[in-house]
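Only the coordinates and a few stated rules stand behind these numbers; no lab work does. For clarity, every value in this text was computed on a predicted model and none was experimentally measured. Cβ atoms are built from the backbone, for glycine too; each structure is taken alone.
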Structure P
Amino acid sequence: MKKGIPSLFKAGTKHLSGLEEALIKNIKACKALADILRTSMGPNGMNKMIVNHLNKMFVTSDSATIINEMEVEHPAAKLVVMAAQMQEREIGDGSNFVIVFTGELLSKAEDLIRSGLHPSEILTGYAKAGVKALELLKELTAFTVEGKQLHDGEILKQSIFAAISSKQFGNEGLLSRLVAEACLTVMPEDPSGFSVDNVRVLKQLGGSLDQSEVIKGMAIARDVEGTIKKVKDAKVAVFTCSIQCADTETKGTVLLESAEELLNFTAGEEKYIEQIIGSIARAGASVVVTGGTIDDVAAHFLEKYKLMVLKVPSKFDLRRIARATRARPAVALGPIPPEQLGRCSSVYVREIGSTKVTIFQQDSKDKAGVATVLLRASTENLLNDVEKAVDDGVNTVKAMTRDGRFVVGGGAVDVELARLLERVASEAPGMEQHAMRAFSQALEVVPRTLAENAGLNALNVISQLRAIHDAKGEDAKKFPDPKNVGIEMKDGALSDMKKLGVYDLLVTRAQALKLAVDAAITVLRVDQIIMAKPAGGPKMGKQGSLDEDDD
């Protein structure tokens, strides 16, 4: 007979309890996850090579891609992954910080537990330190972007510089200019209405990154169907249906007895199609975009009426073309009112890297609804990495429209926050002050990781940063504002981040801090793990191919 807790559950259920079996095991799993991603943090972060279950290979330093493709199984580590994914969905940047900081908090908690502190005292200290850290972070605001400043290209470029350099170090100047130009193209009068979906990325293999550009409008990697390749001052008709005669609902049989009957058989159909396409041309349309198929008869009459035709299978791209040209999509084939037509300065086919690309481009005087960043690179992996850097830049602009406050980057704000929080911890009563002090020390993981990934002596760098931020020693006299001093990645020296223009968005850092603290507290609250027996029968052995010889 089963006795105790196992008698509560089905046979095969695992039950783990106590510090060593449950809590410490969870902490170790989360630390292992953080250690994997730590080396990918910052501009000098290393790449990870991941081969997923479909045998597709990813070579990237982007933490969002890494955690999505790693398929983490451990339940505690999954909690941390979910927190990082939430950061990616909400802000679009900072998921690496969430995982690394959570891992460091749990590592410090393990040391405290082994020293004799109860997990509940650590939880209380971490919760208080998290609230205080968010308050202090807001006080460290370096500058704020608001109102009309969001329509200034130079300010946008400076604001997204650090977010892009963490993904594409060395190319941040070019990419931040491209992203700022694309965002300005689609920035509405009220910046709160800015949509990330209006900035598209088109990747074309071949060429170099310097050949990348911003197209004011929509670009589709498809050729047009007919011989007309260029139209200026185009009127665009968008159809979500096929351009052909509708099929009958019932099947029928037609008996043809003469050649004349055969010739007249399709005449009615041809007349109907010509009438429809003629009415579209008379409405003023010069470009037809369809989401369905185009039959041969329709293609003939479209060519006859000198209409450019583009087939777009993706309903999302069709919607974006309608937004870029301000056309109203028609759901049924038929005459289209002139007010439903969109306008485009020019529609033309351009060959980019042996691929035909159809471009809907607007003039500088027209306000474009969509902007496309055309990226060129020599390899597929580089293209994917650059695309992620562009996405991070666009998401930073979106977050700026909600809250435009910035703090200095390069690890400067982390060291200053750790210094201020340590003061608060020393004044806290009870055992929770140890947890608050551990929290302040955990904040130094960012500058320490940046230094390690840049090949610097991390211990030496952190000691120097602490001394400068405390305004002690000869190094502190070199800097008029010590709280802005961080690590400069190019030379590996300590510099004033404000002068270098290295900034992090406050809302990104605040959200990441909050999610990391919540994830760490959730893991520390677990004192028992109960795992049911996996469903399903016995696992089948690996089968060989059918044509293998049996030995």
Structure Q
Amino acid sequence: MECYFVSPDDADPSDHDDDSGLGVVTLPLGLLARHGARVLNPSAVPVANGWPTPKTTVYRTRTLLVPPRLQQDQPLGSINELLATRVGMQLVPVRPDYRASRGPIPAVPPVTMVLKQVPRPGQAPLPVDAWTALTALRDAVDQGDIPDVSKSDVQGISLEHLMRGGTLTGSPEIHGSPEIHGSPEIHGSAGYFSASGDSRIPVQVYLDAPYRRSVTECEDDYGRRPVVAVLDTGVRMHPWLGVVPEEGTPPYTTVPDASVQVNQGMQDVIYATGQAAQQAGDEPRVLIADPWDRPVTSDPLVGEVNDALGHGTAIAGIFRQAVPAATVLSLRIMHSDDIVYEGDLVTALNLVSAQVTLAQDPARPRPDLMVDAVSLSCGYFCESAQDVTYTSVLKGAIDELLAQGVMIVAAAGNSSVRRRYYPAAFADAPRPDGTLPVISVGALNPNCSRAVFSDDGRWVTAWASGAMVITTFPTDVNGALQPASEEHANGHHRRTREGLDPDDFRSGFVCWSGTSFAAPALAAWLTQAMLAAALDDGLKLSGPTAADAVARAIHAITRRQQQES
């Protein structure tokens, strides 16, 4: 059994979700400072009357996520007048320059807005802080103090969470955390790490790359080649994926019809949006300039391989193995230190949705632009699960893709808690029959038991292999750690024997663990079920409408569920 789905009706009655403050990793101050973030301490922050008491979360201090409709002059003017009077801040729109974008994908309205300090006569300035600004808006709208702005409008404004990837790491950033290292539930995760303290273990594979059908074969059998978007660290060179070195900058390129493709136009929009936020005052902010996974190390003097380096390559390798006919559309939103800005994720999802809109244009459909699934291996713990369903800008972006018939498969996280982890926890949101749900995926051990590190709870709707997974890894990564070695004299010759070099990955393959790998595994199997339905049931992928796409996706999910019974 490779995976299984869980219905809430079938859950253990004693099972329950725990939305307490547990599960938030205590991130190092250096990491928070690098990305302009802080940890929300519920006992030390203001709370608006009648609004939920917050739980611990990690958020970016100078930004809020604001729906584009609230960025128009009239509502924004009222919002800024209130913020200036109450807390000495204002929201600055982000105005990207898309003229340098190298692609046909239309630009999408930015959802990130930047907070700046403004003087208040006779009062000391307050430090710029997104939670303070959001609380002021919530208080004011309850009192009717913001003209032309309703409570539902303010419910649409949210913190920009600092998200993390869904892999186990041996970094001191995690291993030294009292919430993890001191927990008996997590301490057992040591079995998934190498002796060096890293969960990435280089391995050798004696297999050829799985056979990949040609474009013509895919068109004949399925209607077209399936496409899965992976929003992650980007990729690096590997022969199975068709990512090869290129002289100069950028350092890589993809061969035609390779397993992995990038969209430079989309990547340019992500960069331009981040650059505009930085210019509007979002400092510090680390920009993502291109689709390629780098740098190898954030500290050349130490030389340790960054926590998330190779993450996107490993995920792409799972699709190469489990559904080799598919193309992975790789979009880079994750930094190599395992951090994702929620606003960058929303931008990337909106870009995928814009491409799907072009694919489903009734006047001129373009099935070749269709995206069938999105694989997400990152997430955050929300400060309030009670109102996340209507405050989250992220949920709106995901709902739009689901309505277009794009499957969303998200990792459940690795904190070994029941606290809801988003976007995976959107899986338990009520949905009418005939619509697509988010699928949240926990990790199974090789023997199909649930992995000790995996998050759990009634909001986890599926489980798939995610522990000790063998997959691809960049062939140009060799860190600073050295193997143990012995020298032996034999006459006039000296022979050296070495132990395993724990961060030399030039074999191109890795053993790695995390719900990060369970999510793409299930996404791959669902895509494979979609291809089987195209052959057996006539549900060709060339059907251009959103209704066609929804029908294909629901059929694939049902088919996979039936295979398990």
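Computed over structures P, Q, FRET efficiency 1/(1 + (r/R0)^6) of positions 257 and 289 (r between Cβ atoms, R0 = 41 Å, to 0.05) reaches its largest value in Q. Here percent of Cα pairs over 25 Å apart, for residues 73-232 alone has been calculated and equals 64, so which of P, Q was it run on? Label of the originating structure: Q.
Any idea which of P, Q comes out highest on percent of Cα pairs over 35 Å apart, for residues 89-336 alone?
P
Which of P, Q yields -8500 for helix-only ellipticity at 222 nm (-39500 (n - 2.57) for each DSSP H run of 4 or more, over all residues; to 500), as computed? The correct label is Q.
Compare distance in nm of label points 7 Å out along Cα→Cβ at positions 193 and 329 across structures P, Q and report the one with the greatest value.
Q
Computing relative contact order in percent (Cα under 8 Å, 6 or more apart) across structures P, Q gives 25 for structure P. Kindly point out which one of P, Q the value 3.8 was derived from, the read-out being distance in nm of label points 7 Å out along Cα→Cβ at positions 33 and 121. Source structure: Q. When percent of Cα pairs over 40 Å apart is computed for each of P, Q, the one that comes out at 43 is P. Taking distance in nm of label points 7 Å out along Cα→Cβ at positions 113 and 369 as the criterion, the highest value among P, Q goes to P.
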